[in-house]
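S.K.: Next come the structures, one after another.
Only the coordinates and a few stated rules stand behind these numbers; no lab work does. Just so it is clear, the structure is predicted and the values come from calculations on it, not from any experiment. Cβ atoms are built from the backbone, for glycine too; each structure is taken alone.
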Structure I
Amino acid sequence: MEVRLQKFLSMAGVTSRRRAEEMILQKRVKVNGITVTKPGVKVDTEKDIVQVDGELCKLKNSNVYILLNKPKGYITTLYDPFGRPTVWELIKGVGTRVFPVGRLDKDTEGLLLLTNDGELAYKLTHPKHGIEKTYIVKVKGNISRKAIDNLEKGVILEEGKTLPAKVRVLRKENDYSILEITIHEGKKRQIRRMCEKVGHPVINLKRIKIGDLTLKGLKAGEWRYLTKKEIEYLKNL
């Protein structure tokens, strides 16, 4: 597969694409023994030899890890038979097939991981691993202490009681409240159903964190590759 050099360095976990461009301009990168001085040069990920500051740089495996700031209105799937917009349309430049880790429904925005690493995807979505997922939630009404306590202790849904959640009130008005809710599982439309159950339907929902990963620096619809450090962090959770 051919990709631009700065993208290759990002995929290999060396640095960000922007920083990679700076390294190329600083004449710190060689391809097949020749110093590259202009960003945009394409390399073959399987054949070309890339060095940074004399150190060999290569993709240790074919796995790809992406963090996307999903906007509202997109389906968390790679194909939709009804022709609705999908997250795949936002990451077409990836060049390899990846799949979403968990789901965000069409009307939910925020942090979504995509990868072709099935083992890690399983780990991040299985409740036994207790990976924290944090959301900013705007709900109808001035939420009561009792409703907050119920969310924190666990709410009984059709498939059983949810695990205890962390709830922090960010703002309360007469007709709405804004909460930060952290959960450790991923039942279908869980946050929406929990809030509905305690009498405060969701107006707006955004996932802002998975573990320590955040949306920092990404506008809605933008994505980036995870760094080597971030990948190791997720694997060690």
Structure II
Amino acid sequence: MVVRTVPGEASVALSDTGAKLFAPSAARNLDAIADLLAQIATAPEHSHTRRPRALEIASGTGQHMIGFARRCAHLDWQPTDVDPARLSSIDAYVADSGCRNVAAALQLDATEAPWPANIGTFELIVLSNLLHLISIPEAKSLIRNAADHLAPGGQFLIYGPFQRGGELTSDGDRAFHAKLTAHDPEVGYKDDFDVMDWLQASGLEMRNVVEMPANNLALVARR
């Protein structure tokens, strides 16, 4: 993935205690995403040969990871990020949380193919607030890679701001998209129908489109 810079307000991570970073946006949207995950990632009715696994792409500070791991404690979670500082923050949050179902953070550029073979497959993959910060080719590559690492019946949840049928539907979204594209013309809000097409082209079936707070969407697809 090309190393991109974004406007300051697009990816805020403030210093907290020790190695921890704090993202105000992650604190705001954590509960809504965790509530949805708890609905779609239900505990299996029958025993598996292994515990079901979940992957978070671009885990950021680690705030989401702890919330997700607590709400979906039947899953073994694998956090990832490309940024060493954020990997350290994730591990610090996990250590302080006492969560025992979260692995050490893994450095992963999810847009690069192929992913390491030993990463394995997952019953759930989660991506939050990244597609608008990367290019269309990078977004397509990320989706193909994630689809390749979903177990049969596994689900892929993508959360974030989107164009709706080619339109930006709020003043805030129009202003934010304009800032992003002025800073880097290759990034910006992706169209919801385009992303659904990319998911289906990667062999996934659309399961649901969920309206989320602050004019965000959650797209849920299944292998």
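S.K.: Which of the displayed structures (I, II) returns the greatest value of mean count of other Cβ atoms within 10 Å over residues 49-56 on calculation?
M.R.: II
S.K.: Comparing structures I, II by FRET efficiency 1/(1 + (r/R0)^6) of positions 65 and 177 (r between Cβ atoms, R0 = 30 Å, to 0.05), which one has the largest value?
M.R.: II
S.K.: Upon calculation of mean count of other Cβ atoms within 10 Å over residues 121-128 from the atomic coordinates, which of the structures I, II produces 22.8?
M.R.: Of the options listed, only II reproduces it.
S.K.: State the single structure among I, II that was used to calculate relative contact order in percent (Cα under 8 Å, 6 or more apart), giving 21.
M.R.: Value 21 for relative contact order in percent (Cα under 8 Å, 6 or more apart) corresponds to I out of I, II.
S.K.: In addition: Given a value of 48, 42, 32 for Cα extents along the principal axes in Å, point me to the structure among I, II it was derived from.
M.R.: Checking each candidate, the match is II.
S.K.: Here is a further query. If you rank structures I, II by FRET efficiency 1/(1 + (r/R0)^6) of positions 17 and 97 (r between Cβ atoms, R0 = 25 Å, to 0.05), which sits at the top with the largest value?
M.R.: II
S.K.: To which of I, II does the computed value 1.24 (Cα Rg over 2.2 N^0.38 Å, for residues 129-192 alone) belong?
M.R.: Source structure for this number: II.
S.K.: Figure out for me which of the structures I, II the number -10500 belongs to, where helix-only ellipticity at 222 nm (-39500 (n - 2.57) for each DSSP H run of 4 or more, over all residues; to 500) was derived from the coordinates.
M.R.: So the calculation was done on II.
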